[in-house]
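Bear in mind these aren't lab numbers, they're just calculated from the coordinates by the rules spelled out. All of these numbers come straight from a predicted model, not from anything done at the bench. Cβ atoms are built from the backbone, for glycine too; each structure is taken alone.
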Structure P
Amino acid sequence: MSLYVAYFHFKPGTNVLQGLAAFERRKTFEHPGHATVLGEYWVNAPEGMPQVILAWEADDEGPGDYYEAAWGDLFDITISLATKPVSEIPDTLPENLKDRI
C-alpha cells in the first residue's frame, strides 16, 4: 500500500466567502472507500501556503483522481507519494549503502 499526501491551495482569486463555502461543503463530502485517510487538516495558512493537507494510503492513484475531480473547481491540488521515516536502518539495504552511513 502506498502513502500519498495532497496539498490543496485555493485557486487564485478565491475570496473569503468561497473559502467558507468550501469549508461548509466539506461537511457532506465523503472520502473514496478505497482510501485509508490518515489525516485531513484545514489550515489557517498565509496566502501561497496550502489551506488543506490530506494524507492517505491506497493501493493505487485512484483516490487522488477522485480528490481532484471533487475539489479541483476550488483548489489547485498537488499530490505526492510519501514515506514514513524509519527508526532503524532495515537489514535489507544493499551492502554498498550500509557502508555510507
Structure Q
Amino acid sequence: MSHPLSDSEIEVALSGLPGWSRDGDQLAKTYTFGSFREAVSFITRIAFEAEDMNHHPDLANVYNKVSIALSTHDTGGKITEKDVKLAQKIEDISWV
C-alpha cells in the first residue's frame, strides 16, 4: 500500500512537473491540443500507461482540452508516489 506524500514532498515533485499543480488532494493539469482527435488520442495513450501501472487517473475531455487529476484511492484519495510517477509518464508522452 502506498503512503501519502508530505506537503514538502509534493512541492519537490511539482518542481519537476511543468504545468502541474496541487488541487487539494490531487495533482492536476489541463492540456490543450490542436483538435478533438489529438485530445482523444492522448487519452488513449494515457490509458495504456495507466493500465500498465494499475493506477487510473480522473480524466475529462472537452473538445481539444484534456484535464487530468491524480490521487491514490487506496490511501483515501491522497497524493502518493504513484501519482507523481504517472504524471511523469504523462509528461513523457505529451507532445504539447
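Of the structures labelled P, Q, one was used to calculate helix-only ellipticity at 222 nm (-39500 (n - 2.57) for each DSSP H run of 4 or more, over all residues; to 500), giving -7000. Name it. Of the structures listed, the value fits P. For relative contact order in percent (Cα under 8 Å, 6 or more apart), the highest value in the series P, Q is held by structure P. The maximum of distance in nm of label points 7 Å out along Cα→Cβ at positions 50 and 66 over structures P, Q, that is, the highest value, falls on P. If FRET efficiency 1/(1 + (r/R0)^6) of positions 42 and 74 (r between Cβ atoms, R0 = 30 Å, to 0.05) comes out at 0.70 when worked out from the coordinates, which of P, Q was used? It was calculated from structure Q. Tell me which of P, Q gives 12.9, 39 when you compute Rg and Dmax of the Cα atoms in Å. Going label by label, the one that fits is Q.
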